[in-house]
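Multiple structures follow.
Read-outs throughout are calculated quantities, based only on the coordinates presented, and are distinct from any laboratory measurement. These numbers were taken from a predicted model, which means no experiment stands behind them. Cβ atoms are built from the backbone, for glycine too; each structure is taken alone.
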Structure P
Amino acid sequence: MTYAINGTTLDLQPTSGKWLDRKFVGIDGNGHPVYPSVYQFELSWGIASTDEFYQVLNLFDSLTITGSAVVSLPKLRSSTYTFYDYSGCVIYEPTIGEYFTEYPTKVSLLVTKISA
């Protein structure tokens with residue numbers, strides 16, 4: 001399986017992807033950290049064509065109607081590398097770094113509100 005958003009496989013698969021560390025939001029009465037119940041995942045591309053970046057941007061733009069998405073990501077806390085469809089995710093606008101000739105670099109996409 002591969003990375004996909006709402007059933008659409010990304011033409012250019014990310015160069016890397018990672019689960020972001022949850023930042024604790026406080027300390028409970030026993031001194032234990034309190035974490036948010038949701039996770040975040042970041043997809044990154046080292047370099048992409050403008051066409052490939054445009055596909056990611058179009059997927060983001062199409063989500064403004066519903067506000068949430070089903071995203072296929074590597075399963076969190078799994079003993080094997082397998083993909084899982086997470087529903088109800090929120091996707092942030094893709095970011096883009098500088099251009100190398102006509103190619104965008106450092107493209108990233110943040111997926112949030114992932115319930116495990």
Structure Q
Amino acid sequence: MSFPASIGTDFALYAPGKANVTVRSLNPDTGAVLATSASVPAIKRTRERRPVTLGSGNLPADQCRFYLQASAVGFTPKEKDEVTDADGLVWRVDERGVELIGYGQVYLLRVSLKR
């Protein structure tokens with residue numbers, strides 16, 4: 001069984017439904033931008049709305065996943081970093097929301113819509 005020489009390159013070239021996103025690394029304490037990577041090839045998965053319980057009520061929370069070409073990011077994403085999608089929506093990386101897959105060439109980010 002053989003595998004592609006570069007899953008990351010194949011992802012950037014052939015991934016269906018991909019669009020470029022901007023990824024920002026933020027200081028988790030101050031929110032200051034530490035690094036920015038623009039034009040990162042990404043696949044945005046289906047947006048889901050899930051309620052979050054706050055006190056005695058519920059607040060809707062939109063969540064989804066992004067698959068990113070790791071070599072185009074330029075830094076390791078972490079919790080509270082942000083992704084701006086092709087529609088201009090800003091998504092925040094969730095706790096334990098970063099996974100490196102595809103033989104270390106693709107990031108899977110679990111994110112929530114920033115309010």
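In this comparison of P, Q, the computed figure 0.6 for distance in nm of label points 7 Å out along Cα→Cβ at positions 17 and 89 is attributed to P.
30 is what came out when relative contact order in percent (Cα under 8 Å, 6 or more apart) was calculated for one structure; which of P, Q is it? Attributed to the structure labelled P. Starting from the value 3.6: which structure in P, Q was distance in nm of label points 7 Å out along Cα→Cβ at positions 25 and 49 calculated from? That value comes from structure Q.
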